[in-house]
1. Say we calculate distance in nm of label points 7 Å out along Cα→Cβ at positions 41 and 145 for every structure; which of I, II gives the highest result?
2. Out of I, II, which structure matches 23 when relative contact order in percent (Cα under 8 Å, 6 or more apart) is calculated?
3. One of I, II was used to compute distance in nm of label points 7 Å out along Cα→Cβ at positions 65 and 201, and the answer was 4.7. Which one was it?
4. If semi-axes √(5λ) of the Cα gyration tensor in Å computes to 37, 21, 19, which of I, II did it come from?
5. Kindly point out which one of I, II the value 3.7 was derived from, the read-out being distance in nm of label points 7 Å out along Cα→Cβ at positions 169 and 209.
6. Comparing structures I, II by distance in nm of label points 7 Å out along Cα→Cβ at positions 105 and 305, which one has the largest value?
7. Out of I, II, choose the structure whose coordinates give helix-only ellipticity at 222 nm (-39500 (n - 2.57) for each DSSP H run of 4 or more, over all residues; to 500) equal to -9500 when calculated.
8. Taking distance in nm of label points 7 Å out along Cα→Cβ at positions 121 and 161 from the coordinates of each of I, II, which one would give 6.5?
Structure I
Amino acid sequence: MTRSGSHSLDVAVIGGGVIGLAIAWRAQARGCNVVVLERDRAGAATSYVAAGMLAPIAEVTPGEEPLLELGLRSARRYPAFLDELADAAHVERAALGYTPCGTLLVARDADEAEALERELALRARFGLAVERLRPSEARRREPGLAPALRLALDVPDDHAIDPRALTATLVGAVRRGGGEVREGAPVAGIAVSEDRVSGVYLADGSVVSAAQVVVSAGVWSTQLEGIPDGARVPVRPVKGQIMRLHDPAGPGLLTRVIRMGPSYVVPRGDGRYVIGATSEERGFDTTVTAGAAFELLRDASELVPGVSEWVLDEFRAGLRPGTPDNLPAIGPGAVDGLHWAVGHRRGGVLLAPVTAELVAAGLAGDPAGAAAAPFAPERFATVGSAA
């Protein structure tokens with residue numbers, strides 16, 4: 001794509017998290033002249049707090065079949081996506097923190113074991129690769145697990161990545177490709193001229209002209225001015241408290257992601273671990289609480305006793321962006337030239353490759369295809385008007 005008319009840029013991307021950066025990088029590959037506008041530091045908000053689980057199988061939920069298909073599609077693309085990204089950013093592939101570790105879903109008591117059997121049946125119905133393990137076999141594969149374990153499911157195809165390394169590499173790739181990542185540049189609103197997007201205006205009053213605009217600002221997307229009410233995508237913040245720790249003894253206590261109900265322990269492969277996460281409907285509150293810390297550590301240490309010896313490095317809260325139907329909004333919206341990539345909730349890191357692919361295709365004018373229909377932003381046209 002080339003510059004057209006009086007526009008100085010082809011695409012302005014609002015939001016420098018993993019989704020916005022991936023879109024910018026993929027749009028560049030299609031010949032777009034791109035700028036990413038980030039209110040703070042690139043990757044410093046929701047992406048910075050994310051655990052980085054690439055787990056469409058472990059996280060499958062009844063009624064979210066389209067999201068499962070999208071997640072599986074994105075997970076399959078991840079290895080090639082990272083190979084291309086490492087080349088573009090001139091970094092070693094290992095620096096991205098990708099670990100094909102797999103996941104163990106575990107149960108501590110009879111009730112949790114019964115629930116896990118239902119989880120197994122659900123995944124079998126979808127034809128997903130899951131293995132039922134006796135407690136002894138689960139502990140053989142992960143000796144750090146507690147003897148009180150009742151049942152486990154092994155999900156070998158769910159992996160993990162370090163989101164902080166990923167976003168830093170995406171910034172490098174965009175800049176090396178000739179794009180701009182402008183930090184400390186909060187966008188106040190969308191500029192519309194003759195019923196189509198003409199760019200964005202920043203909080204300092206300056207204007208960035210662009211032929212097309214991508215909204216990928218997570219929970220802050222609802223604060224943008226200039227978008228007609230009927231064309232908005234409603235997004236709410238879902239608070240998640242999460243902690244990062246390291247094992248002074250080094251790596252090795254765990255090699256897989258361990259999931260116990262809504263909680264999890266994610267190994268980085270180098271002695272660092274992530275324990276999370278709460279799910280709270282508390283608006284834009286990002287305080288961390290003693291109660292959440294207690295519950296997260298209690299759940300983790302009951303299944304992995306060695307957690308009590310780890311050193312706590314960080315305890316934060318992030319805001320996941322959720323839509324009313326819990327599916328992301330990806331693609332062109334109701335205003336000509338305005339594209340959306342919001343509402344990924346807990347799956348932003350997982351869905352980055354496929355989201356970038358879909359949005360970049362839309363920017364180029366390619367048809368979205370039937371698989372993208374459940375995620376069309378225009379499904380919220382009346383909801384946005386009511387909101």
Structure II
Amino acid sequence: MLVVAFVVPLGLLVKEQTRDRALAHGERTGQAVASGLAVAASLSPDLPKDLIALVVTTSGDALTSVFLPDGAVIGLPAEPSPAAEQARAGRALSAAAPGGVEVLVPVTGPAGVLVVRSWVPAGELTEGVAAAWLALSGLGAILILAAVALADRLGAALVRPVTALARAARCMAAGDLQARVAPEGPPEITDAGSAFNHLAERLGDLVAAERESLADLSHRLRTPLTALRLQAESLPEGQGLLEDVDRLARQVDALIAEARRGSPAAGLRRADLSSVASARAAFWQVLADDQGRRVRLAIAPGPLWVSLTEDELGAAFDTLLENVFTHTPPGTAYAVAVSSPDTSHALLVVEDEGPGFRRPGLTERGVSEAGSSGLGLDIARRAARHAGGDLTLAERQGGGARVEVRFERR
């Protein structure tokens with residue numbers, strides 16, 4: 001806007017000055033010829049045409065004409081215009097004509113009023129204007145480019161630290177608690193970067209403390225597990241209980257390791273959904289028979305590989321069936337189905353004929369209908385999302401609850 005406000009008026013000024021310069025030259029030429037004719041008239045009262053032609057030749061130029069009172073024209077041939085007739089009244093003037101402007105100066109002679117006509121072509125009125133406009137346009141373009149480059153550098157000095165701060169925030173959101181920024185830029189942005197680093201340090205300390213607390217709490221479970229194992233070994237038919245205790249002990253050990261490490265266990269994470277579902281369904285079948293529950297199984301033959309360990313997948317499956325046994329009365333039938341709706345996904349469906357879901361948001365952590373911890377469905381949902389899928393709740397056709405867990409196949 002500043003460049004336009006500078007260049008456009010300057011270009012108009014150049015145009016006006018060029019026109020004024022051309023008209024001023026025409027006026028000087030006409031005045032010079034008129035002065036010469038006045039001097040010639042004082043020396044030769046009859047003012048012959050040869051003398052007039054001589055004055056035009058010496059004082060004027062090739063574009064000068066003199067209209068005599070009798071209608072004759074000396075100098076550049078031209079037709080008398082209405083403006084020339086006005087000039088005979090004794091008033092000098094300039095008038096536009098086809099192809100340019102004529103400057104008219106009256107001179108009183110012995111035989112009447114002569115009119116000196118100085119012709120200014122249209123080309124002289126705009127001579128050099130196009131070149132001036134081109135130069136001004138180039139200057140304006142250079143100024144704009146320089147301003148854009150300067151603004152870009154100034155903007156980068158402001159945007160770069162903000163972009164780095166946003167990138168560090170995204171890294172922290174992705175789980176990188178070591179993400180930091182180098183505070184730079186204006187004082188406000190520098191202060192924001194320092195505050196972010198302080199927040200990251202504080203958050204890291206809190207997470208580390210929580211991990212240690214979780215590891216300590218998990219470690220305390222080993223003592224009662226050891227006592228439970230000793231008691232199970234003393235039972236005549238405690239082999240099944242021993243297997244469950246060992247499985248629980250492995251999960252506690254994995255929980256301690258993950259808590260201290262701060263990330264899920266590395267290595268191969270792949271389990272067969274069909275195999276795990278069959279094994280866990282058989283485990284719960286014993287309790288279902290005790291409670292008089294009718295069970296329908298429709299487990300597609302595997303392998304249906306998903307990106308979870310067998311313990312993680314089994315824990316998710318167990319939470320779904322535990323909800324069935326916890327929130328439905330004995331004798332309520334349930335069904336378990338495992339299928340592959342397409343080549344890239346595997347689907348686990350658990351249905352029951354109980355009262356169904358009476359409120360929304362049950363997959364949120366801590367939300368429960370029966371006063372429990374509200375962690376079961378959230379555990380299954382997080383396992384599904386870790387494997388590239390999700391968990392959804394629905395009403396079973398004919399009444400009851402339906403839980404669908406979709407996994408991405410590997």
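1. Values: I: 3.8; II: 6.1.
Greatest value across I, II: structure II.
2. Going through each structure in turn, the value belongs to I.
3. I
4. Label of the source structure: I.
5. I
6. Greatest value across I, II: structure II.
7. Source structure: I.
8. II
Every number here is computed from the coordinates shown, using simple stated rules; none is lab data. Since the model is a prediction, treat every value here as computed from it, not as a measurement. Cβ atoms are built from the backbone, for glycine too; each structure is taken alone.
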